[in-house]
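Below you'll find the structures, each written out as structure tokens.
Each value in this text was obtained by applying a stated rule to the coordinates, not by laboratory testing. Source: prediction; values computed, not measured. Cβ atoms are built from the backbone, for glycine too; each structure is taken alone.
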Structure I
Amino acid sequence: MSQDSTGSVDTDRSLDRSRALLDRARQVIPGAAQTNSKGPTRWVQGVAPTHLERGQGSHVWDVDGNEYIDHVSSLGPIVLGHDYPAVTEAVEAQVGDGSLFSLPHPLQVEVAERIVDVVPCAEMVRFAKNGNDVTTAAAKLARAHTGRDVVATQGYHGWGDVWMAATAMDAGIPAAVGGLTEPFDYNDIERVEAIFDDHPDDVAAVVTTPVNLDPPEDEFLTRLRELCDEHDALLVYDEVLTGFRFALGGAGEFFGVQPDLACFAKAMANGYPLAALAGRADVMRTIDGEGFFFSSTYAGDAVSLAAANATLSVLREVPVVEHLHEQGEALRDGYTERAAAHGLGKVTTARGYAPRSAVSFESAGGASARHCKSLFLQECLDRGVLFAGTHLPNYSHTDADVARTLTVYDEALGVLAAAIEDGAVTDRLRGEPVGATLRERTGEAGGDR
């Protein structure tokens, strides 16, 4: 266990199986993990577990049996909790009946109807398996529907060429592709206006995360909506992370500004692989039009649809979203208050909306921001808290979980403050410091996929 019943520090956790599995993974898996943001460089190497094998509610266990309060929530998909009974029961029942069939399963209709019922912009829905599927499909659909080529984009939307062409991670992408993707920063409405001016009658869509960590300023989302209407372009929200988390109807409902298309994944099936592209019927019907193709063998997987059906039922019947806001606010504000109490108010703080907030660090005491963050994360792990820098609360996080986490934060921040004062941050690290997150590498700090 990472902590005993008194919550004591355990710097001698066994990580033998984790280390052995990491060695094996490096031989057969590029990057040692199938998801970039779950790889070893996300953590203090040699101190953090490398593989988890079980989850229950808000807690997870690594392959060496160490238990942690989980604040990563699998990067956001776990919105109800690990092994949530209603979802597990629905999945087990569907597995007994079968997962994939030669004709559509009724759940395809039922889950699509549920999404249309709760998401304000949704009139029709198509399913896929992950966020990248539906964000890339949205860009293609916008181009086909408008007959235009240019896509203006803000935020991280997956590994597709249309998105990565606008970042430094553009290896393998022809330069010609990048010429049709125009990036802009969140809240920079003047840049969006310039993109429309530079490409008259050729902007197919503005694709954006409806919110990152900072709130929309000067009615940013409303201005995007107005610009798209003025120029006959589509407004597309990437709600892969915000959907069913900020509000039942996503960030579109939360902020009251509706897109033409919205992309969902993560929380909609509580950890089972499912994504959805939803939006205006006239736009969505282009998918079925002449010359357009979007299809996936596994999009109609009945097991994932059963998980989504159960998850959406729970989201409607119990105050999940309210709970995420309450616990997220306690974690975000509690972190910032404790940092200030340790004299670290200029070194680290938490910001963002309650359902998804992130901590940031500045250099201090001769140590880089990365080393300060690493020492803090190391001390959290020693005390049984799995935290990578972003709070993604789920419905199973109890008041006791939050209280214990804030106690751990207080202790870890105390260690960091003392190390900064002694000029010993790097010396007190027991492993390699964390690397840059994926969103940082693609130009958007704060959280990962």
Structure II
Amino acid sequence: MYLHGTSKINAQGHLEIGGVDTTDLKAQFGTPLYVVDEQLVRERCREYMEAFRASGLGFQVAYASKAFCVMAMCALAAEEGLSLDVVSDGELFTALQAGFPAERIHFHGNNKTLEEIEMALDAEIGCFVVDNFNELHLLQAVAADKNRKVNILLRVTPGVEAHTHEYISTGQTDSKFGFDIGNGTAFEAIELASKQSNLVLLGVHSHIGSQIFEVEGFQMAVQRVAEFAAAVYERLNVAFKVVNLGGGFGIRYIDGDTPLEVSQYVKAITDAVKNHFAQIGYAVPEIWVEPGRSIVGEAGTTLYTVGTSKDIPGVRKYVAVDGGMTDNPRPALYESKYEAVLANRANEAAQETVSVAGKCCESGDMLIWDLDLPKVQSGDLLAVACTGAYNYSMASNYNRIRRPAVVFVKDGQGDVVVRRETYQDIIQNDLVPERIAKQPVTR
């Protein structure tokens, strides 16, 4: 398993993260357990900020909180000077409760409710990313009713398809997100938005996909947006002060993944912005981006305790752990692949190939197929790398399994930032109507 950030194999042959032995983390906090390398998260935040400062352009780096949204992460992002991208009232509430500056919050989403819009307006967030005509009209009406001026970006689809899994590719023409540049709806939306009395149109937003390893897609999106900006200015005399290019910057999950350095992505984007906007004689806009996975993904490791096994001669050996698709649904959803190591025997040579199964009553609950490990024993500690993004945030209580705790580790210290759910947490919202409770027990 590739060792990210502060991860290393210590003198005892155990996996260590943030200066803390993972076997000690298991003893103290139990498993399954999400472990986040705080130092690596902070380093990624700083890499983005420093790369944009080097470009000389105005910018905002907004952490895409959908990747991993808890109060501690929001507080950390605020401390590192990032802005924040939220897509629901729950993410917004989390950010506000963490003390995140509202003026640095951007609200996304293709179906914002009236309640969400009112909540965000009352909180005086910095910007709405408007996704469709319904939202445009609703936001204008609510802002007018509250006598508020609201900053907006319009999400546009530039017709660029990222080289990634189709389920997480969002910039092509056929997408549920945004106004399409190619068919004219983006221009229509710009014209309408610019005439609204309570909406301040800052510019546009585009997002071409996720887990992207090359820069060509971003460069093409910049070109399309610059050409669109020129056409809008020529016909409507509306200039974009901000261009938000979204996120999608890839990370290394397994051998063969080839992400670029943060600085390489940023330089390619900022150079393209300078070049394409200069070519059309347009003032260079402020650039916003929204990294999520690339900030937290590699910093996360999930610890599991090995339980049962099933050996089918000539077919495969299954090894089951005490978690699974309830804490990491990505293999089931996207056929995502991960690397793993026996954290308590990390120096031992591989002796067998196993497939790691979760504990859910679901045949598709598989975390890793065909993983080479030492001879696996019940009670071993399995560490799965790169689970920082879209694991906790997509976790569920399927089979009424309790969600794991989340621990931040740094400088030899582990701190719980999300406690493990209790049995009471599982039933706290359940109600039994009186008419059912009064029924006699049927035997």
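Values as computed for the structure displayed
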quantity	calculated
Label whose coordinates, when relative contact order in percent (Cα under 8 Å, 6 or more apart) is calculated, return 20 (choices I, II)	II
Among I, II, structure where mean count of other Cβ atoms within 10 Å over residues 15-22 as derived comes to 17.2	I
Volume of the Cα convex hull per residue in Å³, for residues 231-414 alone - highest-scoring structure of I, II	II
Answer label among I, II for the case where Cα extents along the principal axes in Å, for residues 55-94 alone, calculated from the coordinates, equals 31, 21, 12	I
Computed -9000 for helix-only ellipticity at 222 nm (-39500 (n - 2.57) for each DSSP H run of 4 or more, over all residues; to 500) - originating structure among I, II	II
Computed 149 for volume of the Cα convex hull per residue in Å³, for residues 23-238 alone - originating structure among I, II	II
With Rg/Rh (Cα atoms, Kirkwood Rh) derived as 0.97, matching label from I, II	I
Distance in nm of label points 7 Å out along Cα→Cβ at positions 135 and 223 from the coordinates reads 2.8; which among I, II	II
